[in-house]
Structure I
Amino acid sequence: MIQRKDEQVSEEKTDEGEKMKKALRASERRVREYQTLLIRLLALLLVVWGLFFVLLGLLRAPNNDMHPRIDNGDLILYYRLDKDVRARDVVVVEKEIDGKTEVAVSRVVAAAGDTVEVTEGGQLIVNGNAQSEPDIGGLTRPYEGSEVVFPLTLGADECFVLADTREGGMDSRYFGPVKRDEIAGTAVCIWRRGNL
């Protein structure tokens, strides 16, 4: 009888030991699952940070300067690493004006080494050639009181940008040539405000 009790106690201890081992393994498995989940979340956050703070930028169009293609409030996805702009590229410009950083969305009309002239008659001339711009709104006239003097030859790291709505648009006629480091990026996608 005593031996049977000892066997029964021994079996109960073995069962308890097995239960404890199983519980410990289950607990360790949950800890590993939580660690894996945390690692994946951190990796996702790093990817999102890299996409939207290093490679890409997202901007709400600040005005109607690029109407009708881009309206006030449309979302602009732009590529931050493309600073080698060419004529017809739409760029996001961060220009310091009167001690305040202004953001403008404009179209590049001339790049490094080009000579730009904006005539009183409303004509854009690049390298001596009058530009045909049938899809642009309004005449391209110089702004009164602007310090920009035409004809203007662009430096090695400069470009000249104009708004598509030429009358009243904030562009290089107002703030002068744009340097490469003042270009936040090149627009790659536009989401219309009405489609969101």
Structure II
Amino acid sequence: MLPLRPTPWPSRIAWTVLTVLCLGVAAYSARYVLHPPSTPAQALNNPRGVPWLLVHVAGSITALGLGSLQFLPGLRRGRTHRWTGRVYVAACLIGGVAGVILAFGSSAGPIASAGFGSLAVLWIAVSLLGWRAAVQGRFADHRRWMIRSWALTLAAVTLRLYLPLVMILDLPFLPWYRAISFLAWVPNLIAAELWLRVSPQPLKG
């Protein structure tokens, strides 16, 4: 794999904060796995919630946990990164496929279905493109695709930052939930693209 330039300390702080948030969301969401809902009404009022919410959460919390560790320099080398990366991609695919199914059952209507469904499809696509680039030895492209994948994985975090704000500000929930189905991931992807434009590129060699 191509060596990377040292990461500036502001970026390290940002990644540390994101890692803590990811692990926190993963731990909180694990309740669906530990105590799975038995009826769709318990599964976010989604008629497809059983069993797909459990599948989606299992894949997503695995991606959150492993993805947050993939940027550690010690894990970006050798077999450890290859195997954790494979599990991360598999988790994205599992979570993404279940996310597509759940999106079509959203009780918030077609706008929310379009927002969450688009997120799931793009999550699958960029993760597969990142995996294919690694298999083909195009490690610079692999890095870029996986940063995009990570930005979409972080939708699980931004979603849970937006929802409390809606309640705290006493905003009408349904229209804002529909907006959040896009706001949870579109700004993440834009931020990732901007970061890729200004971030140091892998060194040659």
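Read the figures in this text as sums done on the coordinates, not as results from a lab. All values derive from a computational prediction rather than experimental measurement. Cβ atoms are built from the backbone, for glycine too; each structure is taken alone.
For the reader, a short list of remarks on this structure follows.
- Label whose coordinates, when mean count of other Cβ atoms within 10 Å over residues 28-35 is calculated, return 12.5 (choices I, II): II
- At a computed -24500 (helix-only ellipticity at 222 nm (-39500 (n - 2.57) for each DSSP H run of 4 or more, over all residues; to 500)), which of I, II: II
- At a computed -0.50, -1.08, -1.30 (log10 I(q)/I(0) by the Debye sum over Cα atoms at q = 0.11, 0.19, 0.26 Å⁻¹, for residues 36-131 alone), which of I, II: I
- Parent structure of the calculated result 68, 16, 12, given that semi-axes √(5λ) of the Cα gyration tensor in Å is the read-out and I, II the choices: I
- Among I, II, which structure scores highest (criterion: distance in nm of label points 7 Å out along Cα→Cβ at positions 68 and 156): I
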